[in-house]
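Read through the structures below before going on.
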Structure 1
Amino acid sequence: MSPNWAPAPAADLPDGLILFDGVCVLCDGWVRFVIRRDEAQRFRFLPIQDPAGRALAARFGIHPDMPQSNAIVIGDKAYFKWESAVKVLETLPGWRWIRITMILPRGLRNWLYDRIARNRYWLFGRYDHCVVPDPAQAHRFAPPTLPPR
């Protein structure tokens, strides 16, 4: 992984895949926020704690036991940190304006992201295990068939 968390090739992965920390209360809130607004059901969710999630995290240089970023696959690229959140938000109704934040240098955006990410368990809490999705949304959490690397 590039130290600046630049987008990475991901043409072999499903479009709209969000890799997230499944024991993080903040990350769980993020997933629920996206689900409520994603009327087209474009996004699918994969917790890093799932075996397929761990493998994908390792592929992208995300530490599976202490994730320092989530990831989103859009088109043929994976995006990380601040940019991953913006890529999701700009597709949701009423959030297109968020892309203006991309004028900030990647280093500054990631520094801001890291301040929250490093303190997320202390600020928001941590679950003992991944939260079970609502049965109506469970199909969106099914691990995708990921190609071998």
Structure 2
Amino acid sequence: MLKGIDNRLNADLLGCLRAMGHGDMLMLVDANFPAAALASQTIAGKLLTMENLTATEAARAILSLLPLDTFVPDFAGRMEVVGDPAKVTDVQAEVQAVVDAAEGRPRPLPGIERFAFYDLSKQAYAIVQTSERRLYGCFMFRKGVIPPEE
């Protein structure tokens, strides 16, 4: 345990968040996502887990430390619902609220088509799998920068 760090963030995930650079992607995925099959193709090369947490709980913990990119429109994203890409599921609305709170302003999550999300996952720094069982609980977060202190 460490002071000031969410205890849901395990050592492997903390190391990953610290090692990521500006523009690197972190994929936060649900229990149904083929994470183990794709994780070996990421920069981290292994699957990271946040077991017994929903996507919302995991996103809140991650975004307590991870700055989101402010320079690009794809600062984050959500997996689109197949056949209804504009639909926002309950889990997606919850994570959207976490993103908005972390950013201090509304920043709508762009949709990412299902197979494009799989392809993007292979290019990510890491994949973090939660125990989220609600469908379409899959998200991409792109690391931003922390500016110098004034």
Structure 3
Amino acid sequence: MLITYDSCETSIPAIDQERISNWVNRVVVNNGFEIGEINYYFCSDDYLLEMNREHLNHDYFTDIITFDYTIADIISGDLFISVDTVRDNAKDYQVDFFEELHRVIVHGVLHLLGIDDKCDEDQEIMTQKEDESLALLSKIH
């Protein structure tokens, strides 16, 4: 299992990286996969907006962009998270910043596991999987 944390134009939030890595690994294993290499990059809004424009031809802010390098049942990818958007969303949803950050961290992993969120039905499944994963995090120390 290789999970790394880095930053682009911002600092890495004060998360317990070992705990988060153990949690992400548990989510992946519980879904019948294993981790190859997952790289988290914490970015500014502007950095992620430019990536969204350049790589996805989307001209809007987002909380995460996931690049999927999964092969068979080995989960790998680069996950770019906008700390600015996560902070704004936490305020909008009236939740703690770290709760929202954890949701986004696992959201990207769920995409690597093949869970989509393009339509309403898929969004319901994604939210359910996020909630289940967040409940699991509370059991990891």
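What follows draws every value from the coordinates through simple rules; no lab data is involved. The model shown is predicted, which means the values in this text are computed figures rather than measured ones. Cβ atoms are built from the backbone, for glycine too; each structure is taken alone.
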helix-only ellipticity at 222 nm (-39500 (n - 2.57) for each DSSP H run of 4 or more, over all residues; to 500) gets -16500 when computed on, of labels 1, 2, 3, structure 3
Given a computed value of 2.1 for distance in nm of label points 7 Å out along Cα→Cβ at positions 16 and 112, which structure among 1, 2, 3 does it belong to?
3
When relative contact order in percent (Cα under 8 Å, 6 or more apart) is compared over structures 1, 2, 3, which one is greatest?
2
